[in-house]
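Each structure below appears as structure tokens.
Only the coordinates and a few stated rules stand behind these numbers; no lab work does. As the structure is a prediction and not an experimental result, all values here were calculated from the model. Cβ atoms are built from the backbone, for glycine too; each structure is taken alone.
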Structure 1
Amino acid sequence: MNLIKYIILGIIQGVTEPLPISSSGHLLIFRELFNTNMFNDLNFEVIVNFGSFLAILIIFWKDIVKLVTGFFKYLFGDKKYKNEWKYCWLIVLGSIPVGIVGLLFKDNIEAIASVKEVGIALIITAIALFLVKNANGTKKDEELTWVDAVIIGLFQMCALLPGLSRSGMVLVGCLLCKLNKEAALKYTFLLYFPVSVASFGLSTIDVVKQGLDSSLLVSYALGLVAAFIATYFTYKWLSNIVKKGKLWKFSIYCIIVAILVLIYFR
């Protein structure tokens, strides 16, 4: 039964990570509902997040390689790679707001996190998703500006609050900045990597200090695999939904969950 539970938790992480419904908010809700130590296991949380990270890394591997190689080719004098060089800096710029606020106020944010706060944040997420339901931007990757990166970065910063979906808020920011749907998806998930790597690095330090329970290694491995598979296929599904302009449908889900949470935990 424990193995099944860890697989289910891995699937929950994998499904909620790319979708604009807040993975951290859902974890908090499940912790309160089931009151089990599995939801307070830092090791497991880090491992399943790594599973999601690997899935998104594979999906965007070609884009990452193209950007990194183009960045260094431009740096060493090949001017035809200017777009790749600029795009890399736009990713850095878009990551700065969440990095600064995360480092300065991480403990404060964690202290105010509660299920009721998640319910309210899910309502905000729903409203934001609904506001961009008719967005039909035309900007391509190379037309993303420095101002766009700052605005989108501020949207990502807001998602530090549990219940405010990172992918949802960043997608909203991208669509408000008139990016087309393909460019919005790409920038949203490339912005995921700096934040994820930094978060994973800091969490790994805590894991090393805490130590791994060898009796749970199989459970952790199954959870990682479940999160990897769920994230990979969920992203593919999300991609189709965004390209069809149906992102607003997630606002219905967020509203329903928010109402249930606020009623149950009143």
Structure 2
Amino acid sequence: MNLKRTYTEKNGYERIVTDRNSPLVYAELDMLKLTDGQSCTIDEPGKEFVLIVLYGKCSVSGEGFSFSEVGCRENVFDGAAESAYIGKDTPFTVTAKGTVKIAVAKAPAEKYFAPYQIKKADVAVKTFGQGSFVREVAFTFPETGEANHLYIGEFWVEDGKWGSYPPHKHDVDDLPREGALDEIYYYEFDKPQGFGFQAVYTPEGDINEVYKVENGDSVVIPKGYHPFTVAPGYKNYCLWIMAGKNRGLLSSSEECHKWIVAK
């Protein structure tokens, strides 16, 4: 089972993780890059969208709504992203203000919610972990925002440290301990030669994968534990897209590693 996908940055709209090329039930990922003044119209019935502006600025508009400026950073290491939510059965147009790169997260939707924008000032950023697994986490599109299934954030790990650690999973509905949520990780690094390693494994052993990941790579996580580490000397950015019936940080840690945070 190959869970890794690779995106090479280029102008235009490209599908990366779809309901046809992955084992995921809910989460999908497209990428959109436009130069100044270019526009792209997206019309995909039955799905909700969150546009995460990785860098640059754009406007987003459709019938009855218009966000004149979404995006605020020069690169993915320039703080938390701004985003826009677009509800079910709502065609929309993105127009670049300068060069802009957008991660287009989407999921099947049952209920319509009106489009809205999330500004950087409204994004909560927290420090998770300690020592060799400390990282900054931004809750870019939290469970408090109206949506059917999408729940999205970002984390930054540097210099040999670990993220998603101790290993955790979210593949069964056992609330409030754990919820079943698809996940996609998308990675960038502060230098073109930067890299890290992403593991995905299940207690049963039916998935036991490790991938070297570089700029533009994604890994889909249908189930199981999924710790990540970046190579020493480099800084990593990871966009995480979660989607499921129960939105939120509903995960359980691998039992044998819980002692690490109990010290």
Work out which structure the value 4.0 belongs to, where distance in nm of label points 7 Å out along Cα→Cβ at positions 33 and 65 was derived from one of 1, 2. 1
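Consider the structures 1, 2: one of them gives 0 for helix-only ellipticity at 222 nm (-39500 (n - 2.57) for each DSSP H run of 4 or more, over all residues; to 500) as calculated from the coordinates. Say which. List each step's numbers first, then the result.
Numbers: 1: -25500; 2: 0.
Computed on structure 2.
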So relative contact order in percent (Cα under 8 Å, 6 or more apart), computed for just one structure, reads 38; which one of 1, 2 is that? 1
With Cα extents along the principal axes in Å coming out at 56, 40, 35, pick the structure among 1, 2 it was computed from. 1
One of 1, 2 was used to compute distance in nm of label points 7 Å out along Cα→Cβ at positions 137 and 161, and the result was 1.3. Which label is that? 2
